[in-house]
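Q: Right after this note come the structures.
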Structure I
């Protein structure tokens with residue numbers, strides 16, 4: 001037979017058949033982050049709150065956090081991180097933008113379209129995703145689905161938060177915890193066996209605990225005019241309940257993600273845990289039997305930045321040379337909702353994170 005066949009086709013018993021082309025997988029090719037310049041130390045907070053530097057360090061593991069000035073919005077932070085991620089990936093255009101945030105510029109419209117516009121990305125689909133501190137891993141999972149479905153070949157995923165806008169500055173239980181910042185990644189179509197490719201996601205939610213971390217007023221349940229109590233426009237959090245559920249859920253979703261990738265827990269070279277509280281990360285590592293040196297952390301210097309936490313930690317860990325080529329990296333998170341999510345990848349070589 002001299003007939004030439006197109007790639008992926010064969011002739012069986014005189015009938016042409018097509019071998020399905022494997023679906024593309026999402027591969028990490030760009031990484032960037034941004035922190036506003038103003039730093040607020042524990043000593044600064046102790047001047048107006050009934051707390052001390054020792055109490056905050058011991059209970060939460062934080063020494064300082066970055067706080068955006070009043071004129072800076074979440075979109076501004078997101079644009080800075082997005083620019084750095086695109087420069088890291090050496091791309092000038094993407095097919096879609098997903099912004100994970102709990103602190104959008106406005107309830108309406110979404111913040112992502114503005115971010116795309118400010119990045120010079122004309123007419124691309126852009127949308128917000130709200131899943132609390134799990135938002136970034138949720139967003140990468142959605143991006144991976146877009147790439148696998150061939151709806152997009154390159155996606156910019158940003159986690160950005162101005163948590164200082166929704167935290168009561170006089171609340172001793174929340175003001176020391178949260179900070180502002182943004183991190184971003186560029187994902188592009190690749191092959192499942194390439195380093196940098198995201199593995200299967202494990203994720204879930206439990207709305208029974210929706211009021212464990214929430215802002216009472218401002219939504220359709222209780223519109224802004226429903227009360228004059230300004231404190232109901234800030235985050236309310238049941239710290240003990242969140243701690244208990246976070247350790248259990250993070251440990252479980254980490255095991256699920258490792259199993260989906262065909263890894264054992266001992267195979268994990270680096271565990272990237274959402275930076276909610278240093279004691280939570282330590283308890284998760286202890287529960288799973290992962291040595292502390294395999295669990296990078298930056299909470300001491302940036303605090304809990306919600307949906308920005310994971311990409312900030314990835315970026316800082318890469319710059320600090322804590323992430324090396326072909327290391328097995330598992331990314332895991334837990335947040336308001338309750339929500340949780342985790343995924344895996346082999347760390348790619350040559351990836352330059354930009355801060």
Structure II
């Protein structure tokens with residue numbers, strides 16, 4: 001009888017190890033963008049992503065925590081010229097962050113700006129070897145007030161930032177997650193708390209837009225919008241009256257257009273820009289794949305000229321309720337930065 005229990009125990013152990021291996025494997029296969037979006041607060045409606053480690057690799061840059069101002073400036077210039085950095089909220093803050101915080105786009109793994117009607121926050125992934133005790137001492141030396149808990153909010157405030165340098169308001173309040181080597185920053189203490197609670201699992205996390213996020217894969221930079229945001233921020237209502245008139249004519253000629261439920265535009269590692277648009281139903285996706293391909297192949301009212309001046313339209317597919325378009329940027333064009341804000345005819349609702 002004793003041998004039987006030994007065998008059963010061994011089987012249970014093997015099953016447990018196998019299950020843990022599956023969980024680890026799935027986590028390892030999840031793109032960083034998806035992992036970051038899954039950490040955002042529940043109310044998030046607009047998110048912009050920058051894979052700084054991927055950008056440094058793409059550009060062959062060796063900047064890091066100890067790089068001087070000139071090297072960092074040259075890196076940012078190169079990233080801008082390659083249209084890889086337009087989604088970042090930290091560009092104007094990089095110099096001061098590099099000199100004072102010990103981390104910046106020159107060393108971060110990635111950055112996610114998340115915005116909602118409740119507030120805005122930046123999630124920043126630190127390198128694995130970051131010494132958080134040393135970082136905490138550095139923040140205290142800069143004038144932030146240390147919290148009582150490891151994941152509490154570091155008190156800064158708008159009067160502190162000018163004493164450090166030119167910094168985005170989101171760096172007024174900080175929180176650290178030692179388990180994930182993550183920094184959360186916000187312009188209000190309340191939203192910093194909401195965001196760090198989401199990151200640590202103590203609060204509600206974002207649950208939505210999975211289809212469009214997954215459709216763009218592992219990009220170097222991306223914008224991800226809810227249906228309400230994309231139907232507002234990219235709407236033709238932002239265009240001049242004459243451009244709106246032209247847009248109505250083009251829409252009437254193109255065919256049926258349905259409202260979007262989600263949207264993502266991302267710069268891939270292969271240089272292509274991918275657009276993912278989700279709809280309420282699969283039939284709508286199939287219809288809109290044709291309609292929006294026509295719109296993306298013609299004039300660009302509100303942007304000027306034709307879309308063909310900016311990109312060559314590649315494959316357009318409808319899978320389930322998601323339409324994915326591949327845009328091959330024309331040399332010298334800034335597709336991601338130009339078309340992630342409205343008006344954009346092929347993304348109109």
Structure III
């Protein structure tokens with residue numbers, strides 16, 4: 001990249017960072033919801049949102065020149081085709097991911113210390129920063145599950161939806177607040193779903209969210225201690241394996257908890273294990289950054305393997321084979337940053 005082009009690249013990077021902060025501010029102050037009601041002047045929008053006009057006017061300047069709003073004849077418009085990416089209960093809404101990323105700013109002093117001293121930032125350190133911004137790490141996946149779990153994810157594996165329709169024992173490993181199970185249990189009432197997560201507070205939330213479902217249960221436990229008698233027919237893991245402190249142990253435990261005709265359904269990041277193979281992928285730099293600011297450091301805080309989100313398909317295949325999965329298919333998912341591993345003994 002030539003010097004002039006690199007300077008422009010850095011300027012665009014700084015612009016994106018600044019806009020990210022202002023988008024989060026617009027979410028927390030209600031400006032996006034107010035703007036979605038229709039075109040308005042800066043004074044009109046400030047009145048709708050109950051805010052100071054001078055601040056709103058400057059914020060709108062950034063939104064217009066940043067390509068998020070349009071401006072004509074003194075009125076500012078939040079186009080519906082833009083609004084769907086920042087508002088609403090759909091998988092298109094990127095606001096939950098944006099708020100989570102912004103919250104990571106809070107742990108940067110601790111992360112900088114780790115660069116010099118080693119160790120890591122524990123998961124518990126993130127909670128206050130996420131809560132202060134109204135961010136929930138599971139919110140982005142909640143909408144993705146609702147729209148894509150049955151047809152897009154499960155439907156990609158031949159025979160899986162039929163197996164679940166007939167009735168199967170299913171374990172969701174690293175279930176979080178249970179959004180995937182909530183969708184799956186309703187879609188496949190003949191199957192029985194168990195959610196496993198290591199954080200008691202999260203498991204309690206999952207129980208509350210899914211209290212009305214008869215074919216669901218949740219347990220607190222470490223995936224590295226997983227046992228099953230009788231075995232599960234299907235074990236699922238959504239973006240969970242690379243965050244395990246002992247992923248090699250967990251994968252062997254998963255293999256041991258499945259029968260010979262069982263299926264391990266793993267959704268994880270869709271990148272190469274080799275950095276040079278990820279050059280040019282428009283999502284790679286973002287995912288490396290998230291991996292550093294969360295996945296890698298939280299694992300190191302527990303003395304874990306620190307695979308990171310960018311462990312890659314090559315490493316994943318090797319580890320799955322070492323765990324005893326002789327047949328591993330890597331399939332496309334509804335999201336370009338993820339792929340599906342259909343793993344059988």
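Taken together, the values in this text are just the output of simple stated rules run on the coordinates, not laboratory data. Bear in mind that the values here come from a model prediction, so they are computed numbers and not experimental data. Cβ atoms are built from the backbone, for glycine too; each structure is taken alone.
Q: Figure out for me which of the structures I, II, III the number 3.3 belongs to, where distance in nm of label points 7 Å out along Cα→Cβ at positions 49 and 153 was derived from the coordinates.
A: This figure was derived from III.
Q: Identify the structure, out of I, II, III, from whose coordinates Rg and Dmax of the Cα atoms in Å was calculated to give 22.0, 69.
A: III
Q: Right, another one. Using relative contact order in percent (Cα under 8 Å, 6 or more apart) for the comparison, can you identify which of I, II, III gives the largest number?
A: I
Q: Follow-up. Looking at Rg/Rh (Cα atoms, Kirkwood Rh), for residues 65-216 alone, point out which structure of I, II, III has the largest value.
A: Once Rg/Rh (Cα atoms, Kirkwood Rh), for residues 65-216 alone is worked out for each structure, III has the highest.
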